[in-house]
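Have a look at these structures, which come just after this line.
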Structure 1
Amino acid sequence: MSGFMTFAGESLKNLFKKPATRNYPAEPAVYPDRMRGHVEIEIDKCIGCGMCVRCCPSSALAVSKPKGTWTINRFDCVTCGYCVEKCPAKCLSMAKGYQEPMQAGESVVYTKSPEQLAKEAAKAAEMAKKAAEAKAKAAAAKAAKEAAGALDKADNK
């Protein structure tokens, strides 16, 4: 009988208290300030240097500069944040909350937009053109210097 009275007392107390649970779908979850969460990327800002891949302790990341892709295996990622710290372009960040569920071993691939890929290709072509012009200019200067040296040699004889 005393067990019933204890239960009745607890029941009466709980009738006048706020619920211990949250109404999750209606109210968004509140995450603590120091929660690591998961890695997010702004793919169009990524320069494809691979620093994040080199510093990842679990080898969960992969970068392909020619394809413009950045890949993460969420099951291998230990959310340490090293990739975020080491990224020179500051395109990685740690977002609070959890990632959508997925199949084990599945990777998420982020691809740059076609506009960004075209812009980077144009910039690379411009850099190659400038390099070729500089190389041609250096070769012409070298040839002129050699010709001047040959003339000086001929004058000295």
Structure 2
Amino acid sequence: MNDNRLIRVPLYTERKEVTDFDMYIYGTKNEDEKAHDSFGKALKRYADDIGVNTREIARLIGISKSSVSYYFNGERQVGFNTLIALCLALRLHPLRTEHLFELTHFEIRKSEPRYYIIREYLSGCAYDEKFSFYNCQMRLKKYHLELLVSDKEGETQ
């Protein structure tokens, strides 16, 4: 599994302070536009804001660049594990993560060991380097829990 330490996504605390959370989460204050936000538009907006492109996102989580492009363009629905991987790799603020989960209608189960780890990493990834996608994968692997992206997928990218 490649940890892609050469691509560094800044922590939330290293970026300009947010003063308008509607703009930060939705990219607009217009209620109609907010109601018509999509997963692809939000994901692209967040990636652009952070300064990473499709190639870098693909390398960070070990999926194809075309898959990331399909997600941006709304041509493919994201899977649950890939959604989590994207949120971790982009070090999304919990409010942005919550917005993406709402747009996809996924929920994290509360009672399984795997989800305790995932929730811990999703809560901390925006604030602490140790809560990275790679470290989450390693922790899941350590406890023999299902990985977000399989070792085989990550090695081929």
request  = Using log10 I(q)/I(0) by the Debye sum over Cα atoms at q = 0.10, 0.12, 0.13, 0.17 Å⁻¹ as the calculated read-out, with -0.65, -0.75, -0.81, -1.05 as its value, let me know the right label among 1, 2.
outcome  = 1
note = Value 35, 13, 11, calculated as semi-axes √(5λ) of the Cα gyration tensor in Å, for residues 15-94 alone from one of 1, 2, is from structure 1
key: Read-out distance in nm of label points 7 Å out along Cα→Cβ at positions 31 and 119, computed value 2.7, structure in 1, 2   = 1
task = Looking at relative contact order in percent (Cα under 8 Å, 6 or more apart), point out which structure of 1, 2 has the largest value.
result = 2
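Only the coordinates and a few stated rules stand behind these numbers; no lab work does. The structure displayed is predicted, hence computed values, not measured ones. Cβ atoms are built from the backbone, for glycine too; each structure is taken alone.
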